Every structure is written in structure tokens, then in C-alpha cells.
Structure P
Amino acid sequence: MDLALLRTFVTVHRSGSFTRAAALLGLSQPAVTSQIRTLERQLGRPLFLRQARGVTPTTIGDELAHKAAPHLDALVEIAETGLEEDSSVRTLHLAGPPEFTAARALPALTTLTGQDGQGLALRASFGNAEDVVEGLSAGHHDLGITTARPRGALLTATPLCDEEHVLVADPHWAARIGPGNLRRKCASVLENLPVVEVHESLPLVARYWAAVFDTRPAASGAVIVPDLRAVLACVSNGAGLAVLPRYLCASALKSGEVVALLDPAVPPLRTYFLAVRTGTLAMPHIARAHEWLLRAAVDWA
């Protein structure tokens, strides 16, 4: 059986789409369709059910993928290991949310490239969870950091770390609320305070209110800026209250620039996932960066 046909088959099986598989393989969609039909003729059984949006594997398709994929991944690992030894530089393409990637992932990976990652070049891009998953699925990135666990067989996600969210304001606004008032009166004392957020939908504030106060925020955004570092800067300068990851505002909390308004018994958490296209951890430079980030994340709690 032709290995090229099996490689195309496994890529279609993982991506759930002839179009997406063609982009990942660098082939035209008709070429992918032709290869799958050839393989189906050789086996005498249909491997996929064609649908309006993508394809679904038949039972024989699932069985073949289960048997073939590990062996194809092993062959890729052998080929990539030899390629890495022959090449002076391999490039790793990373994507993730701007604040987390800049503050945590990039410093960790640049340590790898500078010390243990000889021959590894790094390229990074920023985006929200949807952008990262879409770019990773299309083959634009090797590693993706996202706050949403990707679905489907094309991507494999590993929990990376949790971030704690903190309700903060500058000392002026904290004094106006008054010590203890927030705990006694709950969210009602915050209704008329200006809110600084990354989006009009107030995603972080709404999540915090639901987890801590079991309600929805009544206020609308006074300042909307799509970067948590800018949110922190606005809050530090008296623009209002915000919900921020503790790692991002820890220094400002320590210096007194901002104040934590509440210390709930169970603080709201958000999980980050480290995602790759299934099978690409067979490539040594991706596997090394993946393992390095997981190790670094142990100290990010």
C-alpha cells in the first residue's frame, strides 16, 4: 500500500475535511480526493462519508486510522530527526494570546533557544482563542496557546496552567468602596463604578461576577481596550475597576498601584491549553518546545 496515500488518508481523518487536508499537505483538493478514492478502490470499502461540511469516517476508516497513524507518525519522527541533524536551524511557529504569550511563553522559549535549543528559531504571532485554533488547524503555527480546548481529532491539547483572576482597582476607588463593604453588600456596591475591560461583552468581569457573586454585572464598560496590559495601565491611573490575571498585576499589587478588592475563598480560574496538530509531536523541535513549556508552567501557579 502506498505510504503517500496513507499519509493523505490520516490527514483527512484528523482534519475532517478534504479542503483542510489539502492545505496541510500542500496539495490541491482534487488531488486529495483522487488519492482517497484510489485508496478506497484498493481496499474495496468506503473510508469516509461525504457531507455538506467536511467528511465523517466510516467504521473501516476509523479502524484504518487507528492502525496506520502511529506508524506514520513514527516514520515522520525518523525523517525529522535526520533532517534536524542535517539542518543548522529549525523554525518554531508559536501563536497565543498577546499578554500571556509575551509575559510567560516567550521568555521560557527564548531561554530554550538561547541555551538548550541550538538551531531553533522562533516566530510568534498573537490572537484570540479562535484565531489560534484556526491558524494551527491551517498549518500556519506549530504550537498554539489557547483558553479553549480545541475539538476534533486534528488538534491535540494538553492543559498548560491555570491563571487566577483578581478584582482590582486603584487605591482611590478602593477607598470609596470602603473596607469590608464589598464582602457585606456583595456586587451591589460595584454597580455604579466604571469598568475597564478588553471587550464590550465584559468577558472577564462577567466570568468573575458569575463565579463569585452568582449574578451578571450591571455596569457597562467605561474603557474598552483589547490588551490586558493596557487595562492594567488604565486601572493604575484611576480609570475604574477590572478583573485581571494575578500574574499580570502581581507587581502592581505589591507596589500598591492597584488593590485587590476581594479575596474569595475559591478564586475564579481560567485554564490555558497547549495545542498542536495531532502527530506533529513526532517532530523533535516541536516536541522539545512543547515539553519545555510544560516544564516551565509548573512554576507559573
Structure Q
Amino acid sequence: MSSAIPAHPKVSVIIPIYGKAGDLPRLIEALQAQTLRPHEIILVDSSPKPIDSPPPGARLVKNPVDVALSWDYNLGAKEASGDHILNLQQDCVPEDKTALERMMKQLHEVPGRVSVVALVTLPEENFRQYNFWGQVLMARWVGRIRQGISGKFDLHRAEVYRGIGGYDTDRFHFAGEDMDLFLRLSACGEVLVSDVAVIHYHAQNRPVRCRDVVKKHFQLAESFGALFRKWGLALRRIPYAGHWTHHLAKFLYPVVLLVPLFPLPALLALLVGANLANLETLRIRHWKTFALLPWVNVLLVLAGLAGTLRGLLTGRQRYSVNK
């Protein structure tokens, strides 16, 4: 695998859009303003009501399978003609005009490096626009996060990405696919988390309810169970694993089993531990933060236990949410 930077690298940008064109003009303008301009921009639309035509500067590919983002990324990669793949989400914008060029240099400066992925920034002003439960859902993602592969601004060598088949759409539908891809790509070479950052202008199209938060926790926990069954302790290599509060709840699962034997101490440990595991929600200025959330956090641990067990048993994450 060559470490020389190509004289004229061809980057195929893959953007799933799901019938929504609202953010595209801003994103396409930002891509075309990059010091390293993309070779092509491919919009993949799997919505039952796809957009009629792409904005100038982009090509539209319709995906007849309406499942998840990972299907769209894989289809886009099959349609791409570039020697590099940049997976990008529609509501993300690189922080500056040199982002893609810098990541390309980082990709080729070390022999055997197969992917370079950006840091992800969720602006505080966006977070403050969410309703209470929307803030609970996203509290741990505010600011600049070292996620690893996220699909938000990930640059891959095309031959490596295609060679491993892209995302594993058989085992992972709506969660866990990014961490699985990180480990599979890492088996082929280094995946670097860059100092380049992308701004994630995440918008919540409808008010988030408590039920949505519980479902999402179940979904993520199911993916953890499936990932652990497949990868075991190798999961520690994923950058996301460094965020300790994201994973503290998993250590509380045995405490749930102790409740029938030692009710009071076990319940107290569960209450304290569940709230430490969701510590970032203390930033939310709302009466529900102290009146309701402590008990909901315990419910989230129970939902996580159920999801983890399901993922361990099936080896798959198939629990979906409405798009």
C-alpha cells in the first residue's frame, strides 16, 4: 500500500439524504470551497418519497432499500469512481476550507494508514434548542468529541473500504455499525482520528419523548451486546471506549441481579451509579433534571441490560427507530 500522496486524488463524497434537501446547498457549497475539491458528490436517497433532482454539483442515486444509513453508504461506494471515499452526513460541515486536504495528507503520510476520521463538534447553541428529552438524548455529545468512525466526515482508501465490503449491514442496522467498521478497517491498517473537525448541526425534527430516549438506549445496548459477542475485549481499541460515562452503566448490570438479595444497598448503588452514568445531563437547566431524571436514568440502565442481553443472544442489532 503506497504512502505517497497522489498528485490528483479523486475523492467521492457519499451523502445519505433520505428525501431531505434542506441542508444540501450549505454543505455542497462548503465542499466545493475546499482547497482539495471532491471529484464527485453522490447523494443516496432511500426515502419512499425521494427528492426530484439533486442540487447543482451533485449526482443522485436512489436506493430502493429503505433500511439505514449504512446501506446508503455502501451503495454510494459501489457507484463511486474515486480512489478515496468520504462518508459524510448531510447535517455536517467541515470547520474550515483545508479540512479535506489536511485529512488526505494525513492518510498518505504513514504507510499502511487506511482511514482518517474527523473530530465531531455539536455546537452548544444547537443543543439548547432541543426540548428536555432531546437534550437528555444528546447531552454527552455536546462539544468536540473523539468518536472514531461516525459517518460524519470519514475518509477511506476506496480499495480497502470496498475490499472489506463497507459497513456490515447484516449484523448492524441502526447502531454499532460504525464501531464494527472501525475494527474491521483496523485489521487492514491504521485508522487515524484526525485533529480536523466537522461541525454537526444536528436538528431534531420532532419533539423527543422519554419513550424515545429509552428506545435509543435499548438500541445502543443491543449493538453493544452484538459487538461484544463478535469482538470481545477488542472493543477497547475503539476511540469511543475512552468516554467512561458512556459505558459505566454496563458495570451496573450485575447490581440489578443483587436487588432481590440485598434490596436497599443494591437499589441505592443502582440509583447512584445510573446517574453517574448519565452525568452529562446535569448541564440541563430544567426542573425535570432533578425531579424525574434520576429515576429515568435507572430505567435506562434496565433498558440497557435488556438490549445487551438481546444483542449477545442474537449477535445482531436489528431494533429500529422511525427515521
Structure R
Amino acid sequence: MAQIKVMGHCPPDTDSTCSPIAYAWFLKTHKGLDAEAYIGGALNKEATFVLSHFGVTAPEQIASVTEQDKLVLIDTNNPEELITGWESAEIIEVVDHHKLYGLKTASIPTVTVRPYGCVATVLWELMGAAQSTMPKEIAGLMAACIISDTLNLTSPTTTDTDRAALQALSEKAGIDAASFAQDMFAAKSNLDGLSTREILLTDAKDFKFGEALYKIGVLETTNPDQAIAKRAELTAEMNILKTEESLAGMMFFVVDIIKGNAVLLTASEEDLLLAEKAFGVARDASGLLILPGIVSRKKQIVPAFEKLF
């Protein structure tokens, strides 16, 4: 049997980097399967910090898959963010915490989708009795995923199951979640050495609203001023990306983890007008759209645009 490639969305964030590692461990040690985690893009700084902290080697980065590959998809069922070649590969399982996006498969996969704040929480439940045999580093990776995806349980996506999972995993990993979250967010907020394009695309996803394709990027940070100071460079690069990828629009949300709000940078006046309508908020004197209480792309940002369209 061919090796099973366990992968998240492209580009990967902390959850789609570390959760595949955890699930590959489970499939190997408790299901007897030849499974290995892979990533379809470069690691971001937060994921790099987490892997280094727990002494775990980063998954191999690959550019595409073929009809010879068997895939387990973690943290996504959206065709727009899957690795190149996914249509020809055999998708044998999907584990996710997002809404369904119309993924079509040639064979029947096992599908588990639960409305939690993080896919690591779904995996924690699926592992059941295997939780007791979990190594500290695997527990640490899964705890980090929950911290990242729920902004340490402050996001509106957070559920009681996420809280219970984080507590159990943190205890097994021997970490204090609050303290570790501060270190993770500090790593995530560091833009040093990143190009303008890397800042925009580190956590960007494509969405179809009607027949129009939009790219929505998010930067979760404890230092939003650092990104906003690059406003001119960021918006110029966004317009280049719009042309290159034939996008109807692009929006970049700078989420202030501390204050719990977002500042929106857009690629054009048309995009800004669209966002004003979607959120019912007018731009400030400097042309920025400040959105109190908006921190979640999945729960707040994308639904606002879907409702508008």
C-alpha cells in the first residue's frame, strides 16, 4: 500500500502544520498505517517556533501530488486551497472544522467535520483512548494548534470542547497555555525578514463570492502598527497579486490580538466600498476600516461577505 500523505491547506498555518503531524502519529501507532505528514508551502514563524520548542522536525514540503498518492486532508475541504494535483490523488479521509466547500472525490472518503474552533480538537476526540499514550511533544503541538486557531480561547469560534482539549493537552505537554500563547503570538507578530508578499500571503485564502474570486489575508499580531506602517507597500503588492491571479478583489485584515479588533487594508476603492457595505462600518479619516470585535475570518469576515453577495 502506498504511503498516506497527511496534509493541511496551502499555504500552511500552525494548525495545518502541526495537526497533520499529530494525526500521522495516531495513524502509524494506533492504526498500523504507513502515514507521514507533509506541507504544501513554507512554514510561518509561529509554526517554526512551535516545532522548535517541542523538538519536532518540520514535515517535508512538497509542491504537488499525483494519482499514485493517497491523501488525508486535515483542516480543509476547500478545493481552492489544496495542493496541486489533488484532483488525481485518492482522498481517503477528511478531518475538518470548516463549512463544506463542495469538494468532489473519485472514491468515498471517511469524513469527520465538527464545529469546533480548531481541527486539533476534532483529532483529540477521534483519538479517544490513544490520548493516554500520546507523547508530550504531540500533545504540545496539538495544544499549540488550539491556542493559535482560537487566539488562546478568545475567538468567537471557541467551544467548550476546545477549552477541555486545551486543558488536557497542556497538562500532558507540561506547558502553561497562557504563557506559551504569549510566546507564540510574539513569534507570529515578528515581520522582520519577510517580504511584502510574504506578509500578505502567510495566511491568505481564496474564496468565491458568486462567480467572483477574492483573496482574503489575515495577520494576527500583537503589534498591528508594524503592519499598518507598511500600508502603501502592502496595497501596491495587493494590486499586483490581483492582476497576476485574476482576482476580483483582495483584502488584508490586520487582527489585533490584544484589543480584539481588526484593521482592513484593501487593494482598491472598490474593495473598500464593498467592505464598508459588508460590515456596515465607514472608513476613518485616514481611509482605514477599523472593525471592533472582528477577529475570525471563518466566523465573522467571510460570512459578512457571503451575506452581502
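The table that follows gives values for the structure above.
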| item | result |
| --- | --- |
| Label whose coordinates, when distance in nm of label points 7 Å out along Cα→Cβ at positions 178 and 226 is calculated, return 1.6 (choices P, Q, R) | Q |
| Per percent of Cα pairs over 33 Å apart, the highest-valued of structures P, Q, R | P |
| Ranking P, Q, R by volume of the Cα convex hull per residue in Å³, for residues 34-161 alone, the structure that comes out highest | P |
| Relative contact order in percent (Cα under 8 Å, 6 or more apart) from the coordinates reads 19; which among P, Q, R | Q |
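Quick note: the coordinates plus some simple rules give every number you see, no bench work behind them. Everything numeric in this text was worked out from a predicted model, so none of it was measured. Cβ atoms are built from the backbone, for glycine too; each structure is taken alone.
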